[in-house]
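**Student:** Down below are the structures I want you to see.
Every number here is computed from the coordinates shown, using simple stated rules; none is lab data. Keep in mind that this is a model prediction, so the values were computed, not measured. Cβ atoms are built from the backbone, for glycine too; each structure is taken alone.
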Structure 1
Amino acid sequence: MALVTFDDQGAVTGVVRFGSEKYASAAGVEVTPSTWHTVVALEAGSVLLEVKAGPFDPNQPKDLAPWAPAEGTPDADSYLQQLIAKVDGL
């Protein structure tokens, strides 16, 4: 896995590989609150467990970045491939 963080304009500010001995510098990562971020799976079959402070309220909308493409769109697929290329290039 790779955690990718962004600034408010959507520029990548950091990448931390985690989760396996092949890529990892850490077994897990902690994200500072109010940090734009995503996680990219680097291997098929990867599993992610995200833990957030509760209580969980399924009626609260996710806080989605205004510059991110909408989930499930062709733009989202292209964006993901660009992120993977950036992570692979590091």
Structure 2
Amino acid sequence: MDIITELNAFDAVVILAIAIPTAYVATKITLPKLRLLSITLASFLVIHGIYHLSAAVSETYGGAVLGLLSDGIVEPLSFVVLLFFTVMFYRLGAT
């Protein structure tokens, strides 16, 4: 196992561990705008954690399909959700 695989696995564990309390707090927030922002942030964290997990697994087992899934679908999806969060934060923070 090389260092990139270990770093991806470590990143996946840390990011998914951070996503759990973020999602829990998002369910407890009563303000609709803040709740929407928190849910969007939690979903970004989960998607990005899945990206790192699938990248680590594809590098370990050499799965070309899983590598394509992680780099071609999951990573761009996480960036789209992050961009969506940024736009929502800008719009909801301005009102």
Structure 3
Amino acid sequence: MVCELLTQSLVAWRLSGSVRGTTDGSIVISCGAIDITVEAAPPNGPFRWMVTVGGRRRRPAISLVAVLRQVRTALDPGYAKSNVRIAVTPLVPS
């Protein structure tokens, strides 16, 4: 299902590439001259995924949303990421 999510994400982002699963359970995304590997993180850690861009930059991702953000940032240099901060505040200002 993650392969399909990544495949459809490339389509939505209007990027031409391929997504394939490997025998060890990792996912390889190839787009242009960039290869990205997404694999499960080691157990008992705070992260669920590890994302490796170009075989050298390996970063953890806590969720699939974080995986998508990292993949899009690597493949689409024009992508303007936005950070969201959630804070507890009163519904009606006093």
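**Student:** If helix-only ellipticity at 222 nm (-39500 (n - 2.57) for each DSSP H run of 4 or more, over all residues; to 500) is calculated from each of 1, 2, 3, which structure is the one that comes out at -7500?
**Tutor:** 3
**Student:** Here relative contact order in percent (Cα under 8 Å, 6 or more apart) has been calculated and equals 15, so which of 1, 2, 3 was it run on?
**Tutor:** The correct label is 3.
**Student:** Quick check for you: by distance in nm of label points 7 Å out along Cα→Cβ at positions 8 and 32, which of 1, 2, 3 is greatest?
**Tutor:** 2
**Student:** On mean projected area of the Cα convex hull in nm², which of the structures labelled 1, 2, 3 is highest?
**Tutor:** 3
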